[in-house]
Structure P
């Protein structure tokens, strides 16, 4: 049995997102997921910048951090409004899921998949 590709895994997770609100359509969900994966890439890049002693305190690193924060806030609003989901940082990258208001826990609903 062959292992599914990252593209196939991402398409499967896209269907999970679409099922939460089919009225918004495939194109809207695909756009949000693509933006989410780009945000994850920026988060990873910023983590590398923060751990590079030559780059960690530069203006570039600061601007990239601000860019990530604004992107996160905008995308979080879109996920809440359209799919009743939240973004939350789990480690160094955001995840898509539901925050339990009582315990403060987080359940990941849509998984992230990356290329090796």
Structure Q
């Protein structure tokens, strides 16, 4: 059975996320929101959700977790919290904490692993 989500190789994902300073993360979530919303076609709301993915990704991750029947070691909630802390925290915290933005690939790797196993 074909995977229903947009995923990619882990090394490629890390490289693209790191080199693009997280812009690839937005594209990654945009493609997944678009695939999940395929019946409505391309929707500007999907782009807004992708830009604000730390806030809107939980439902996508929860759906993927339900499709996997809990077979992934990390739950959607844990991935969401890690992602929220790293991405939003990098913008919100003072001082050198903005460097956490370089770690935005970490929760994306976990999300990719959760999404990758669906449909197989």
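Below are the figures for this structure:
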| item | result |
| --- | --- |
| Which of P, Q leads on distance in nm of label points 7 Å out along Cα→Cβ at positions 37 and 93, largest value | Q |
| Mean count of other Cβ atoms within 10 Å over residues 21-28 - highest-scoring structure of P, Q | Q |
| Given 29 for percent of Cα pairs over 25 Å apart, calculated: source structure among P, Q | P |
| With relative contact order in percent (Cα under 8 Å, 6 or more apart) derived as 38, matching label from P, Q | Q |
| Origin of the derived value 29, 8, 5 (semi-axes √(5λ) of the Cα gyration tensor in Å, for residues 61-100 alone; candidates P, Q) | Q |
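A short reminder: the numbers here are calculations on the coordinates, not readings from a lab. Because the structure is predicted, anything quoted here is derived from the model rather than measured. Cβ atoms are built from the backbone, for glycine too; each structure is taken alone.
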